[in-house]
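Listed after this line are the structures, all set down as structure tokens.
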Structure I
Amino acid sequence: MITRYTRPQMASIWSEESKFNNWLRVELAATDTLARAGIVPVEAAAELRQRATIPADGMKAFVARIHEIEAETRHDVLAFTTAVAEIAGPSARWLHYGLTSTDVVDTAQALAITQASILIRSGILRLRDVLRKRAIEFQHTPTVGRTHGVHAEPTTFGMKLLLWYSEMGRNLKRFDAAAEDLRVGKISGAVGAFGKLKPEHEEAIVRELGLTHASISTQVLQRDRHAAYITTLAVLCSSLDKIATEIRHLQRTEVREAEEFFSAKQKGSSAMPHKRNPITCENISGLARVVRGNAQVALENVALWHERDISHSSAERVILPDTTTLADYMLDKTATLIEKLLVYPARMLKNLELTGGLIYSGQLLLDLAEAGMSREDAYRLVQSHAMQAWGSVDEPTPLSYRKLIESDPEITARLSPEKIAAAFDVTRQLTNIDKVFTRVLAED
């Protein structure tokens, strides 16, 4: 992933230095375990551990040497083992003993994904914390709810934030399951039949690395695990896209109920100095498309030939680092977006009243039915006045929906002035907001 969308900690996890360090961790864990099992000489394992451990200041030179060898061998794992052998001496004949390349690559990749998952999980938790705080802040801030982009009934701005908070809770559960499913290594050999080592050796090696073992594998871990992980990140990033899309709509000039923070020195347009654009939201929405595209690649990687091919390998070199990097970046951006979000309750109230009470038509319908009018007659009366008021919106003096209701004898015969006033009372529509908050927050 390009530097623009990469945070330093995630960049470090997917660096060449980290990759080869993880390969070395797998190799040395295997040698140590096999030494304890009496297969590798204990002295050779100790010498390997001492001489093949690469200090941080020597890692760049080590990586460069691997690439130099790979230019000739055209095999990265062989280039790696050759480079290790050059510094390990005679004990290197016990390096990679009983292993195949993918034993190392897949197990080391699980280490990297586990490290990346810690960062992503931290990002989810931070976003949830921010959403929870701001949801409570605006728990009782009335705003109009929209369906199909059209005014529907009252809600609160806190409800929007609470909804996202709850959704991120589901994302956290899905992510934890997917990450755990990939915290798995394999040391089962060329076709998964343990032709050189035993299952108990595999279990001991991956346990030393802090991983679990696959109960069965071929030469590779099965890619349904990776597909589940990447598609889970795609769902997560789609939720971030959902949040960004809502804020983009709310920031439109005609709506302006909320907007991204705009710093004092920030510029919105090279040609129009007045512009304050939702660039962070648009950034999040755009990158979510990339992640969803990567999910398709991950699904394509599930079907490999027989006990393995490497059609998944080239794709994973792109989609695994890029998807985790983007998820980490987008979570940080979204949390900051919500944390600094500018919210305009007065504009929300103004928009709530924009239709002159049309948003209370549903309550009027129920009140008339409760007062004894048939639902069909009640619907006809309420809708006819609604359409009349709606149709006058562009006239110099638009009709007031509430006044039309109050002047209809069929309605006033059923509903007292107090009942009509109650139908147009926003607090009546928001009576159960606290119960929803209690229910959602009790889930944690």
Structure II
Amino acid sequence: MVLFEKVHKILKQGEICDSCLGQIFADDGHGLTNGERGRSLKVVYAMKNKETIKTEMDCWICLGESFLFDEWAASVTENLNGIEFETYKIGSFMSPLLEENGKLLREIIGEDLDCGESLKTEMNREVGKLVGDKTGKKFVADNPDVMAMLNISTRSVDIQVNPIFIYGRYRKMIRGIPQTRWPCGKCKGSGEMIDEIVCKECNGSGKQYEESVQELIADRMVVLMQGRDCVFHGAGREDIDAKMLGNGRPFVMEIKFPNRRFMDITQLEIEINQKAIGKVEVELQGFVSKKMVAHIKELPAAKTYRARVKFSSPVELSLFKNAIEKLNGIEIEQMTPTRVAHRRANKMRLRKVYSASGNLESETEAMVEIHGEKGLYIKELVSGDGRKTRPSLSELIGVEACVESLDVTSVIAEDQDFIVPEYMLEYIGEE
């Protein structure tokens, strides 16, 4: 069917606006809006057939939606008020009736349902242009700061604010706090019980432990970034009773729905450290992309531990030195430790001890330093865990041993310091 035969058939179906007519022929030319294209077709068709040119304000296809782009843009701009952003994207939920009208028109003229352009695509683009004009912000197709979803059926706008990701390292200066928020085991984090006003186990807090590394860092971040929630992503974790010292452990904090995106990272670090003084220290490197979360979680990070060891009976210095030497560079067989068997698969793991050193401080006490592969259980390396870890320091000496205190002194990628890939850094407001 030639062009004007299609135009003729369309116009005979009823009143149709310039934009909806232009959408059908969007593949046939460039440089015009759908409205301009549709208007041009009507003018040429009217001249060809010596008819009066009509300007339709009613349209059986879009039901007048093509005339409301300005209103939608104003609504989007109003809903974005108070949210910091530099990039945006527009999406829409089209009503079923409008979608069916568009399909019906294509069926009438015998065109493929995907021909031309849909009202949804035009609306997203044209409203997007208007929002850019009103706000001075930049439209991007991928990973925008905010996305405005237009719901045609409910006449509402839903603003989706993408999270921000902040990379840094933390040091845990005290024992007795977990890395992440630990829900109360009795009330499952609700703080309430069916037969009680509040859970007596946690006194209504919903937490097993009063504080965590996550909360000490994130609480201030969430307040300052005006976010709704956060997710902590760490490069592994240390035991609750272990300190995390040295160069600190890499982490990414994900702040959800932040109203503020542009903040001095140094000032943020200062405020966190002031709030968590004596408990946790952070060094924040900057804003990063979401890819950084997977990167640190998959990082084969070797760790160095300092452990104070207690022996059940006196140990000879020569036996101690010989045992430490045998641990140097050895591969350890570790079944899942008893203390974590309730939450880890029961299987054999092979882990490398890169280096081991130590000093016997008395007949029954020693300070040991172990540099080991990711996933090496240090407490079990010392105690043997009922021969589930072999060899162990206890087995090599022939005396029962246990870790009295444990510090992580270094977390590094293999045998080199952890480096953030340049393509993952997305500094905001800083060079």
Structure III
Amino acid sequence: MVLRRSADRAAAEPDLGDAALSIEVRRRHATVPVIIGSVIDRYTRPELAEAWSDHARFEAMREVEVAACEEMDGVSPAELDAIRAATFTVAAVAERELVTDHDTAAFVDVLAGSAGSAGRWIHHGLTSSDVNDTALALQIRRVSELVLPDSRRLVDALAARARAHRDTLCAGRTHGIHAEPTTFGIKLAGFAFEADRNARRLERAFAQASVGAISGAVGTYSATSPEFEERVLHRLGLERESVSTQVVARDRHAELLQAIALAGAGLERLATEIRHLARTEVGEVQEPFAVGQKGSSSMPHKRNPIKSEQIAGLARVLRGNAQAALENVALWHERDISHSSVERVILPDSTSLLDHMQRRAIALVEGMVINEQRMRENLDLTHGALFSQRVLLALVTSGLTRADAYRIVQRLAQQALDDRRPLRDLLAKDPVGESLDLDAIFDYAPFVQYADEIVGRLDTIA
């Protein structure tokens, strides 16, 4: 292929042959990435950034190559020492890749070159996927050790606040409309159990994705053996892919991304609840607000639920990445590399974002300001209409048909709302209320009578 250069550049550049020119062009446009993936520093803590860095990836690949050599026949003790001491730099691999246009081959060249004559054993009988997929499993396992503890801390944080507010009365809402009273503790207990389910799903998903394969080209062990694979993976502390077609099946990684997206959806549900309860018209909760924090650049009174909004927004990214992971499952025949470029973005991004969202949620739950007085005040917004079911049941018990009772209560409840008059007063003046025990009907106790039992179920998870 002949590359045409502009006259001014041609005059300033040396005359290169086609091959050399191709390398030179790649060198000018090449960058040496620090992080595999695209998530910004704002949402990535240093430990996660390091776990997904180019250096961490190549170091995991080095561990795989060394483990393979340690289980390989014919390698002398002196050669093993040289292989174990072999080194690389990200810059050296990037420079070599300008020639190979193949990052794994470039890595092998650099690592083998630093081992001297013993380097001939590095990558002996292996294929790129053996090293890449097994190294990825090591990275996923290490990332799980950073991410999973906070999924459990979130459960504990929600459970603690649920227990503290097991008897705190508040309006239950369906369709955004006041329904019957509940307690804030019961509300938070539901979120705690969901967080526990997500923590368990994440644990399972990370574990099943942390598997390796040393099965060679198209997975037939033509240059190695199943026993060799088992020994190498045992050294690395990894389980084996049952049948590798040269690559570890991508449904495993899709399952991980689905679990992450589902955990993100749970965090979004929590964040959405907080956002609604923080509205001025509701005012039952408020996000923690630090000294010096500003809610608006122009309106000093503003205290916006920005942490919850951020969680809700990032959950959308997780769902998009989960869809991309599903697209990665169907590869051509035994393998292709259409999944590779996608994973270099979605795996670091999704795990880093989940980590950020979990830490945000923990701080949100622990620091959330709960306005119990406003909750009690809001219970009166319907002027007692939220007791309508108790009135309905009392009328049915007194002898009315359910249809007649429903019609009466519906009329009186709507009158209470329209005229802003207590439903109890309207019922007391209506003939149907003469035989009713209004004190028993308009009592909050039945709504909290099982709060201890419901919230007590948290003892099974936290």
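FYI, it's all coordinate maths here, none of it is from the lab. Remember, it's a predicted structure, so these values are computed and weren't measured experimentally. Cβ atoms are built from the backbone, for glycine too; each structure is taken alone.
What the table below lists for this structure:
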quantity	calculated
Which entry (I, II, III) yields the derived value 0.95 for FRET efficiency 1/(1 + (r/R0)^6) of positions 139 and 355 (r between Cβ atoms, R0 = 25 Å, to 0.05)	III
Of the structures I, II, III, the one that 7.2 was derived from, the read-out being distance in nm of label points 7 Å out along Cα→Cβ at positions 243 and 411	III
Distance in nm of label points 7 Å out along Cα→Cβ at positions 315 and 387 from the coordinates reads 5.3; which among I, II, III	I
